[in-house]
Each structure stands twice: as structure tokens, then as C-alpha cells.
Structure 1
Amino acid sequence: MNMTQKVRQASYSISDLSKEFDITTRSIRFYEDQGLLAPTRKGQTRVYNQRDKVRLKLILRGKRLGFSLAETGRLFELYDADKSSATQLTSMMELIAKKKNDLKQQLDDINAVLIELNDLQDNCQNILTTLTK
């Protein structure tokens, strides 16, 4: 391929992404309204590129991990800004560290509840065993 030929970038319709990620087109439009995705337009049709696809994947993964859309947007902003800026990288690392601490606390809370539920289950089983003797 010579220099004058354009390299075709992968593009996706909203329905392509909707099917691939098993979410509604309305959700994708919402993420666009929130400034997290920026498809180009061909008339009324949205055309998403590889960057949008990766961002959508990160939005959904972040959502599963408890990131708010605002936090995800902030990470995108920091990433899109000057990546060689120590201030931007420090801000991004602080946001990541805070989220990691939040997730560790949630994990501790979940483990404590699981212990309590196991104890409750054992007590119920012991009482049931006593009643059926």
C-alpha cells in the first residue's frame, strides 16, 4: 500500500455495538450524551470508530467494578490530556488509588457479610437438626 492510499479504519454502527456488548442503543446514546463517546455522523447515522468501541468496553467494565460515569469520564479526560504531564498522570494515579481503596473496602465488607451469613446458616442448620431428632 502506498502513501496516497487511505488506510480504512474499522467503523461500527450503533446496532453493531449494541449487539456486541449486549446493551441497548439507548444506553449507547446516553454515554454519547454524557460525553464519553464521540461518534462521527453521516447524515443522521452515528459512525463509531475503534476508539469508541474500546471506550464503550471500558465504560461497561468500569460500571461493573463500581466506577461512576463521572469517574470514568474523568479518567478519559486525564488520559486524553497531555500524557507527558506529571500533573495529569499524578491526578490519574490518585483517582485510581482512591478507587482501589474503595474496592478493597467493599471486598472487606462483602467478606464480613459472608462470614455472618455462614454463621447464620450454620445456626439454622443446627436448630433444624435438633428439631428433627
Structure 2
Amino acid sequence: MKVLDTSVIVDIDRGGIDRKVRKLDEQGRHLVSMVSVTELRLGVELQYDQGTDAYETAMNQLDRLLARFDIHPISRPVATTAAELIATLREQGQPLNDLHDSYIGATARTQQLPVVTANVDDFERMEGVQVIDWEGF
């Protein structure tokens, strides 16, 4: 099991990466942070007008895509770990530009799972977070 970053879910949704998807599927179910769900739904909200057929279609497609994964909540341990990661990176003079990545990294660390991402640079700086580069997956 792995934690999939939002960048990976977006790539899966776009298609054309059947080999990578088969490899993921062969490895079983994977986790997606609730933060990624928020990011993905926001993308639909910003792209389509609510109440339109296009909006409903996009939301239904997103729900089908997300059904393939276990969704992990932002629990107290995840929030605590995210705060620790953010503080450590700030103290090192390497603050993250994306708070969402902090929560996704914290999810991976608290679950003791690697995170698969196309955004390797941010996650590699997080202490205790194992990173798998989606590019070479």
C-alpha cells in the first residue's frame, strides 16, 4: 500500500499511462489523503458551473476514480505530524509553498507508507517520509 499524491491521481485521470496504472493495481489498494479529494473537487468546482451537465459528469467521474482508493482523513495524528513537518522545514529555511503537501506527507509518515508523487522535491525534504518518484514508477 502507498499514499498517492494528488499529482498521481490527476495523471491517472488524464489517462495514457496504462502500464503505471496496471503496476499500481497489481500492488493492491492505495491511500489518498482527504486533502487530495479537496484539491480534485476544487478543480471541478473551478472548471465547471454547478448544476450543469458537465459539472455533474465531472463529479461523477471523479467519484468513480476515487472509489478505487481508500480515503484517509485528516486525523489528529496527521495534523500533529503536519505541524511538525512544517515547523522543521521552516527552521531549516526550506518552507513548503503548498500546505496540502504537508498533510499528504504527514499521512504517509503516520501510516508508515511511501508517498508516490510527481512532486518529489517537496516530499523529499520531509523527514521520515519515503518518496517514490511517479516519473520513474
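What follows is calculated from the coordinates using simple rules that are stated; it is not laboratory data. Computed from a predicted structure; not experimentally measured. Cβ atoms are built from the backbone, for glycine too; each structure is taken alone.
Starting from the value 3.8: which structure in 1, 2 was distance in nm of label points 7 Å out along Cα→Cβ at positions 42 and 74 calculated from? Clearly, the read-out refers to 1. Could you figure out which one of 1, 2 the value -23000 for helix-only ellipticity at 222 nm (-39500 (n - 2.57) for each DSSP H run of 4 or more, over all residues; to 500) was computed from? Derived from the structure labelled 1.
When relative contact order in percent (Cα under 8 Å, 6 or more apart) is calculated for each of structures 1, 2, structure 2 gives the greatest result. Looking at FRET efficiency 1/(1 + (r/R0)^6) of positions 26 and 114 (r between Cβ atoms, R0 = 25 Å, to 0.05) for structures 1, 2, the greatest value goes to 2.
Comparing distance in nm of label points 7 Å out along Cα→Cβ at positions 90 and 122 across structures 1, 2, the highest figure comes from 1.
One of 1, 2 was used to calculate P(r) over Cα pairs in 10 Å bins from 0, in percent, giving 10, 26, 23, 18, 11, 7, 4, 1, 0; which? It traces back to 1.
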